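Q: Before anything else, here is the set of structures, which you'll find just below.
Bear in mind that the values in this text are calculations on the coordinates, not laboratory data. The model shown is predicted, which means the values in this text are computed figures rather than measured ones. Cβ atoms are built from the backbone, for glycine too; each structure is taken alone.
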Structure I
């Protein structure tokens, strides 16, 4: 019986051909990888953004465009690659000139920053839906989820839990100021393209945190056939979380909320100085939150094991 997203992927891989001679990586990572020469490959990702799970009526058209492309670019970042080309299929309930212009300004913000080209797509009438495909290319090695090695340090970029915290504080009148401080992390996440490129020279595995650290780290663990020990007190977040988020939802924000679009990656211990240099050059925190082990995922807080029943985001849960 198919109960969740993972079950759908398992069924597809069991029933439909997903392999081809030049396909280096098919279903199961942030991007598919297609070889174009001995040294270079295309990395390709696609994602759909819908009103409800991905954006709500309080988003501006600019923010919808910006976030829809951010989520795709984040997949390219997780592979340590350079985004180059985009396709976009846009379904609109009606033609609203101001909305459309503002939406494309949100798209253009990324196009200009990363020197992208929008080279095709489709337009339809119906419930609002944005489907984007990004094609990138590697500069050095490509990062995958299955490369973690025993005793690697586990890192995350930036801070976690801020998007889910904003969602929890939303519509609570006494927290309007705090929500406005955190809202940008929910409405306009930053794809870590520059970080991914620099990490590709040193990291052994990587994934972007779109469904929550618990679920996304599990992908690295399962595909690398290893375990992990995570120190909860080391996970970087905003001071407002412990101050405003109820204890019952704090860990949900920190490791289960999703939509952080930061990178979780593993690096061998001798590379710690290189990680410090990258963090300094990018002015982006890169924080060690644990290590790769041989057996399952274990969470600890100040040295004490903490059992958490958090699964991360699933569209069908």
Structure II
């Protein structure tokens, strides 16, 4: 899938963002990106020691960080020290991206053109925005809204009462009724008298042959993207928060919740009503029991259960001891 930006961006000189920091050169900032994705003229950020391994992979020159964390940055990266990295990021993104902090309704949506979508079948009251692209033999259900610039592949089945925005969807994808894809995630900076909304400038990427059952909600990325790998299946009422990465061939049962920025490997199975905390790394071939609460990283090939989730043998032993 080709990268696509759904939000209008304004390039800003770095001195306009930090006028009091005289040690930085006055270059134009192309974008704001995580360490691992940032290019030379992007502004990146480092707000947790958890991401120190990504520092060696970044190409960015300027990095937003704190006094405590700047010691991890090599000399080739110029640190911009602030008190609150996320607050500064929100401020910068609000200057660079218009309306990314809130989801405005797409007022361009209209009845789809039969000439443009020759091989697409639409149910009653389906609406499509500007510059939407859809592959051959895709079916769109009744009362479904596909907002501007969305891309949907060939041979997809998109059910009824679905809203899709800020998303790139591959071939052979099935979305059952009442799903919501690509809306702003739950992100804000809590201050004493006011909460500052954190803009979400990312998108949702759904790879080929994914099936998503009824009533699922998948938030777009904040600065990164939310991604679901090929041949992954989601049961009913699963919630996937901003920046989550789910690998290929995963099986996610009903009412599982993923907090923001967690990464799930390939061939992972998760039982119903489990919860995955934010910023975790779950390895490949992991199995997580239903109702579990995962609060720390999980290595490859583990079977875990409970709250907090532990190795299954330990969980069963503890359960037996508590009888």
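Q: Out of I, II, choose the structure whose coordinates give helix-only ellipticity at 222 nm (-39500 (n - 2.57) for each DSSP H run of 4 or more, over all residues; to 500) equal to -10000 when calculated.
A: Details: I: -10000; II: -2000.
Corresponding structure: I.
Q: Which one of I, II has relative contact order in percent (Cα under 8 Å, 6 or more apart), as calculated from the coordinates, equal to 22? Don't skip to the answer; put the middle values down first.
A: Values: I: 22; II: 8.
Attributed to the structure labelled I.
Q: Identify which of structures I, II gives the largest calculated value of Rg/Rh (Cα atoms, Kirkwood Rh). Show your work: numbers first, answer last.
A: Values: I: 0.95; II: 1.01.
Ranking I, II on Rg/Rh (Cα atoms, Kirkwood Rh), first place is II.
Q: Here mean count of other Cβ atoms within 10 Å over residues 123-130 was calculated and came to 13.6; which of the structures I, II was it taken from? Before the final figure, lay out each step's value.
A: Numbers: I: 13.6; II: 16.2.
Value 13.6 for mean count of other Cβ atoms within 10 Å over residues 123-130 corresponds to I out of I, II.
Q: For distance in nm of label points 7 Å out along Cα→Cβ at positions 107 and 267, which of I, II scores largest? List each step's numbers first, then the result.
A: On the way: I: 3.5; II: 5.2.
Once distance in nm of label points 7 Å out along Cα→Cβ at positions 107 and 267 is tallied for I, II, the winner is II.
Q: When Kirkwood radius over Cα pairs in Å, for residues 99-154 alone is calculated for each of the structures I, II, which structure yields the highest value? Write out the running numbers ahead of the final one.
A: On the way: I: 15.3; II: 11.7.
By Kirkwood radius over Cα pairs in Å, for residues 99-154 alone, the leading structure of I, II is I.
Q: Once distance in nm of label points 7 Å out along Cα→Cβ at positions 19 and 35 is calculated for all of I, II, which comes out largest?
A: Details: I: 1.4; II: 3.2.
By distance in nm of label points 7 Å out along Cα→Cβ at positions 19 and 35, the leading structure of I, II is II.
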